[in-house]
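Read through the structures below before going on.
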Structure 1
Amino acid sequence: MKRKLQLGAGLLVSLLFVALSLRGRDLPAIARALSAANYAYLVPYFAILLAIHVVRTVRWGMLIAPLRKIPFRRLNAVCAVGFMALVVLPFRIGELGRPYLVREKGGLSGTAALASVVVERVLDGIVVALMLVLLLLRVSGSGREIAWVRAGGWAMFGFFAGLLAFLLLAWWQQDLALRLTRATFGRLSTKLGEKLASTLETFLSGLRALPSWKSLAGIVAWTAVYWGINGWGMQILARGFGIHLSLVQAYTVLGVLVIGVMIPAGPGMAGTFQYFTQLGLALFLAGGLTSARAAAYANVLWAAQFVQQVGLGLVFLFSRDLARGRHVTLGELMHAEEAMGEGGAASSREGTVGGF
């Protein structure tokens, strides 16, 4: 029932943003823009998407290495299927795909692996938010769209900076964090407070086993490469639609897009992806949000990423490197949270998480 509600809510969010992305648009003009596009630019863009996948895989391998040394072949399969789950499953529950798939009984719990994903997301959020805030200083004008984007950039930066502050506090004062969790949620239910405290304890154990500050410097560098390639790829594909963006403009559009896809939506992040891509382009294109070229580009950009991530995931879904010969389904990944909760509690009791 919980998953059905999440799917339903995600579909409603997607439908809302699909409607917003099409409101006031000239649909025949969008069809003409799609027909006139030069799809030869998809060739280098798909190559860039593969490079992005490799960079993300290498970076996560560096983050998870202190928890468990994982061969690249298996890590690559886990990332391919995990990124597919993130795209296909609603409400971003696919974020749990990689921690669930990489866990090993008696060696690495899913909850501990989840710590690496949280750190990864915090790094991404801070880098993109800071990039967007700085780039907007170079965007002239003071229209409604720019005001929205600026507010979103600062909100995103504040959220991830606050999350980073909490992680640092929990790192230094674990006992205090656990007491606060029990005291806060224990008022609602003693069982709930204990369960959340146990999960937090396992999570913090994994967090403490993450790379040193020196290693994190390398991970930050890979993060910069990852987002740099992303913006460059968006700039190249835009040329196929007669949209000539500077790198500053392309990275600004990327930052706006990232804000949008943070909103939990339906499968494929449909709706939020298209609308916020168009919102970013509206800062630079004549016609603003009603530009037919912007709508055509946003939909092809979404389709290219969807096809690449789902296609790559399907290739590795049946790989022997994925789950030690065991068959994995998307339905199983839908319920990764419950499975990891059980495994995480057991690993915490056994003291096998990341050497703790």
Structure 2
Amino acid sequence: MVRSQAVKIEKNKGETVRKRLKELGMLKTHLLPKKNDENIFLPIHDGKKIGYQIVEMDFEEKKRKPRSYKDVLNLPPELQELLPTSYDIIGDIALIKIPDEILGYTKEIGNAILSVHKNVKVVCLSKPVAGEYRTRDVEVIAGEKRTTTLHREYGVELYLDVEKTFFSPRLAGERHRIAGLVKKNETVVDMFTGVAPFAIMVAKQGSPKIVYAIDKNPDAIEFAKKNVIHNRVIDKVEVIQGDTHEIVKEFVDKGVKANRILMNLPFSAQNFLNDALLIAEDGCVIHYYDVLNEEEIDNRISFLKKTSKNVKLEVKSIRTIKTYAPREFYTCFDITVTHMPA
């Protein structure tokens, strides 16, 4: 309890007087007002007379909402400095990477995150993305015992499993950008679709003729099919399970040509560039994603141009989307394809 001067006012005048006191900078906003059957007592800073009856009494302090999960934890200062500054929230699941030095506090960290994010129901310790299917090992450290969730962004709803499929909420703005670039009746190929966030965003917010959504991960494909139906774009998105190299061969045999190709497979996308060029229509735009530091960008562009044959690649823009690691950035190259005479 805190002792303070207060304005004593009739209840029916309380809100008007409260606003006036706040405008004058006299209201103590960190203290909770009191009231009885007839009056309300508004705590104020000591100051000039303002024409109301002044009393002195004890007031309860407002509970301050913590600004960060770190504010909830009580760790030694040397360990507090090791706490991660950020983490991903996918649907109602928080994914956090915790340094080895503080792994003994995972439960406390998880509960702290739950306490400051009322929309989060599960907290998972996350390992780096790895393997053929770009998945991560996760361990539930607080909240409900599950790894499935429903994620929402820009009017799109996505069912997924954070353990069995790859998904990054930090690409939401990028997905929205690409959807806005798609022209009417474009044929779009999403070479590494995952649970189909790019494909569905493009189908819902752009005007494509068709979006081919390809992925090798059977779990991701099952969620992609469910998401396509759930978002009512089954007439615009065709989900295909298989190795992209093999699917492109089938496209070539069928004469499928793309106006826009999405290559969201950092660290490995360069291995599929020639596949993309086999189905790229003249003037096709390729959105190529990679993780690079600034010094590597020019070398990567040179490599891509040398890799392509009988095709001119023009990099129209380079976008840094997010930080991946110190001095490494998730980067998108918007590339236009022009076929050269044989």
Handout entry: Which of 1, 2 yields 0.40 [FRET efficiency 1/(1 + (r/R0)^6) of positions 191 and 311 (r between Cβ atoms, R0 = 41 Å, to 0.05), calculated]
Key = 1
Problem - Ranking 1, 2 by distance in nm of label points 7 Å out along Cα→Cβ at positions 7 and 327, the structure that comes out highest - result: 2
Fill in the blank from the handout: Value -0.51, -1.19 of log10 I(q)/I(0) by the Debye sum over Cα atoms at q = 0.13, 0.22 Å⁻¹, for residues 119-222 alone was derived from the coordinates of, among 1, 2, structure 2
Fill in the blank from the handout: Across 1, 2, relative contact order in percent (Cα under 8 Å, 6 or more apart) reaches its greatest value in structure 1
Exercise for the section: Supply the structure label, taken from 1, 2, corresponding to Rg and Dmax of the Cα atoms in Å, for residues 159-270 alone with the calculated value 20.2, 60. Expected result: 1
Handout entry: Value 0.70, calculated as FRET efficiency 1/(1 + (r/R0)^6) of positions 103 and 175 (r between Cβ atoms, R0 = 30 Å, to 0.05), assigned to which of 1, 2
Key = 1
Problem - Per FRET efficiency 1/(1 + (r/R0)^6) of positions 111 and 151 (r between Cβ atoms, R0 = 41 Å, to 0.05), the highest-valued of structures 1, 2 - result: 2
Problem - Which of 1, 2 yields -0.55 [log10 I(q)/I(0) by the Debye sum over Cα atoms at q = 0.08 Å⁻¹, calculated] - result: 2
Practice task
Work out which structure the value -25000 belongs to, where helix-only ellipticity at 222 nm (-39500 (n - 2.57) for each DSSP H run of 4 or more, over all residues; to 500) was derived from one of 1, 2.
Solution key: 1
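No lab work stands behind these numbers, since they all come straight from the coordinates. Treat the numbers as computed from the prediction; the structure is a model and nothing was measured. Cβ atoms are built from the backbone, for glycine too; each structure is taken alone.
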